[in-house]
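> Pasting the structures here.
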Structure P
Amino acid sequence: MVFTIILSVLAGWAARPLQAQVVELLLRVMDEDHMPDRDGQAVAAFALVMMLAALVLEFAGGSASPLLVLVGGFLGYFQAELREALLSRRR
């Protein structure tokens, strides 16, 4: 369970830095006319890293909860915004 949380948070955190590589991958597979917009590209990057995390968890032999993987991914993806919101509340 702890491995699931750590891996999914790391995967969510990695989605933004890997977005450019995901777009390059999509360009190899799709025409530019069919490319998603900027928000769609962010969703595609998030989905790809979360699928990779799910595959790692599956091969590790654990019984990872899909909900836990998704929540961890969201925490990792929005960690900067969440941290800023928590810090601004304390002020």
Structure Q
Amino acid sequence: MSIRHPFKDWSVESTIGLLAIIITITLVTGVVGIIGVAFTTLTTPEPAQTVTQERIVTGDVKRLCLVIKTGDHVDAVSCQLIDDITGGME
């Protein structure tokens, strides 16, 4: 039984050619990846900020609440009591 020598006829030119192919594939993959990330970033819309106004009544207590959201994330909630006599905020 003899030992195989798969790179017996391997030359410097073959090595340089293989390295050039590997480097080219790596560079092309990197450029395509960067273009893909840039395209995704530019075409993805930013979530809009919405302000919702709610009047909450619990028994005889009335509150006016403002809810500020960005997408599904609640950024801020502010509630103030409503005066029954004047109708203004306390």
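> Supply the structure label, taken from P, Q, corresponding to helix-only ellipticity at 222 nm (-39500 (n - 2.57) for each DSSP H run of 4 or more, over all residues; to 500) with the calculated value -13000.
Numbers: P: -25000; Q: -13000.
That value comes from structure Q.
> Of the structures P, Q, report the one carrying the highest value of distance in nm of label points 7 Å out along Cα→Cβ at positions 19 and 43. Mind dumping the intermediate values first?
Numbers: P: 1.4; Q: 3.8.
Evaluating distance in nm of label points 7 Å out along Cα→Cβ at positions 19 and 43 on every structure, the highest lands on Q.
> For which of the structures P, Q does the calculation of Kirkwood radius over Cα pairs in Å return 14.1?
Values: P: 14.1; Q: 20.2.
This value belongs to structure P.
> Looking at structures P, Q, which one was distance in nm of label points 7 Å out along Cα→Cβ at positions 3 and 75 calculated from, given that it came out as 7.0?
Details: P: 1.8; Q: 7.0.
It must be structure Q, since only it matches.
> Also, quick follow-up: Suppose FRET efficiency 1/(1 + (r/R0)^6) of positions 35 and 51 (r between Cβ atoms, R0 = 41 Å, to 0.05) works out to 0.65; of P, Q, which structure was it derived from?
Working: P: 1.00; Q: 0.65.
The read-out comes from structure Q.
> Suppose you compute relative contact order in percent (Cα under 8 Å, 6 or more apart) for every structure in P, Q: which one lands on 50? Don't jump to the answer; show the numbers that get you there.
On the way: P: 50; Q: 15.
Of the options listed, only P reproduces it.
Only the coordinates and a few stated rules stand behind these numbers; no lab work does. Fair warning: this is a prediction, and the values are worked out from it, not measured in the lab. Cβ atoms are built from the backbone, for glycine too; each structure is taken alone.
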